[in-house]
Structure P
Amino acid sequence: MKQYFTYIVASKRNGTIYTGVTNDLARRMLEHKEGKIPGFTKKYVVNMLVWYEVFASRDDAIQAEKRIKKYRRVKKLEMIEKMNPMWQDLSDFSSKMYDLLPF
């Protein structure tokens, strides 16, 4: 079964944030960390996975991304704090939080 992810990456706690969609969160995070994605995330070094949601369909993930991008910053920060109050990098292999991820 294919999975799709809507995710939020940050430069640091309460720093610059970016919302995106992918079908391979591990690969996409590696691309962000290695600066392989030109544009906003590379320019502002936004590469710390702080929030994500899993979807069964690509359309649902894209709809969630569009909805989140319309949110005010304070609402996005609340979403992050609810899932990840310590602002750990959820893609960090040394983090215990990583074991909870579905990839």
Structure Q
Amino acid sequence: MELAEELYRLSAELPNDERFGLISQMRRSVVSIASNIAEGTGRGTDKDFARFLNIALGSAFELETQVLLSTRLGYLKESQQEVLGRVIQVQRMLHNLIQKFQDKA
């Protein structure tokens, strides 16, 4: 949720002509991360939870690509590029959580 808040603030500063392109994609990806974690939590089984965590991880990798593209296009200032580190941190957290549930199976 913190990453989503940060990304929404950051994406509001991107060029308006990216409103329906990159901005929209980035926002969908970051919302998908939190939403899939929440949905998996409510499923009730470790197997289902792990499946939704994997979907969230895929969305985190999508977001990483979108942040990298924004950087390459010069849309993000150096100070804003810190978000990439947070995206990678979320990826690691998801990976570790997935491993925990796979070890249980």
Structure R
Amino acid sequence: MAVDDNNDNRREEIYSEKVQAGKRTYFFDVKATRSNDYYLTITESKRRFKDDEFVYEKHKLFLYKEDFHKFVNALKSTVDHIKEELMPEVDFDEIEREDENRQERQ
């Protein structure tokens, strides 16, 4: 797994998901290598005001097949720890319902 703030050779996207999260947007894009191996890029895009105009600041993470399982397990474990140990009083299901309702109204 590697972090890269530059481009990734502008490979064609095979599949893409977009997640709006407040002032940030996350893109989950499947791309192919020259040898038809697949990898995932996760891009965080933040809209910023700079020099009298809006610019998009992007940060990109490359995730390769050999790390998929480890990444997903670590993410789930970390989120579960936050929900169960650090914030057990928060109703995360209610937050999700509110978000779904907000998206339906848009």
- If you rank structures P, Q, R by Kirkwood radius over Cα pairs in Å, the highest one is R
- Item | Read-out mean count of other Cβ atoms within 10 Å over residues 26-33, computed value 14.9, structure in P, Q, R | R
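Each value in this text was obtained by applying a stated rule to the coordinates, not by laboratory testing. Just so it is clear, the structure is predicted and the values come from calculations on it, not from any experiment. Cβ atoms are built from the backbone, for glycine too; each structure is taken alone.
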